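These notes open a run of structures that come right after.
Just so it is clear, none of the values below were taken in a lab; they were calculated from the coordinates. What you are looking at is a predicted structure, and each value in this text was computed from that prediction instead of being measured. Cβ atoms are built from the backbone, for glycine too; each structure is taken alone.
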Structure 1
Amino acid sequence: MPYVYDDQNIFAKILRGEIPNNTVLDTEYALAFHDIQPQRPVHVLVIPKGPYVSYDHFAKEASDAEIVGFTRAIGQVCDMMGVSIDAGDGYRMIANSGEHGVQDVPHLHAHIMGGASTGRMIQS
């Protein structure tokens, strides 16, 4: 099944400037902004500027420049927010995909969460 991008999702509207955000970083290929319902003291969303639904979609169809730009933006955000291994005590990065991944917005987004322990991963 092909990836179908909904250009009316909230992140597409943020990228078009229709909905305001609290910007952390704005680059050619990515936008990072504070989550409106933070789950940790640091909770920033990093999104690519292209129309990608999930990470697998992005990995398969984005240009090399988009992939590098998005990845570098994540590194910059971690440094800026003081959670990178060099600048802090670490972070959790989450990118939910699809129904089983409980993805709420159908636009690739990475949650960068830190500033406090995020606890263990899923346990059975």
Structure 2
Amino acid sequence: MPYSYDSENLFAKILRGEIPCDKVHETQHSLAFRDIAPKAPDHVLVVPKGAYVNFDDFCRHAPDAEIVDLMRMTGEVCKALGVEDKGFRAIANAGQHGLQEVPHFHLHILAGKSLGPILDRSILNG
């Protein structure tokens, strides 16, 4: 089933410069900026500039250059944040069950404190 991309989503507007962001890094294919509602001391979003709804849409449809750029930029963001030694979490939420809030693929880079278990076991058993 093809994905339907909403060009009026929040990240599309940020990418077009209609909404400002706290930019961390930018390349030809990607933009990284601080989350406006951080869930950790360091919370940066890494966003491809192409129109991809979620992670699997990006993986299946983005050209190799865009995929490589986003992955390399993520590494550069982690280096710039200085999180290599203590660790970080990279999260990509997708769809309703993944609690994706903005329908434009993005990675959350969370760091700066221990983030606890990845899932609450009560969610898995409920």
To which of 1, 2 does the computed value 2.5 (distance in nm of label points 7 Å out along Cα→Cβ at positions 76 and 100) belong? 2
Origin of the derived value 24 (percent of Cα pairs over 25 Å apart; candidates 1, 2): 2
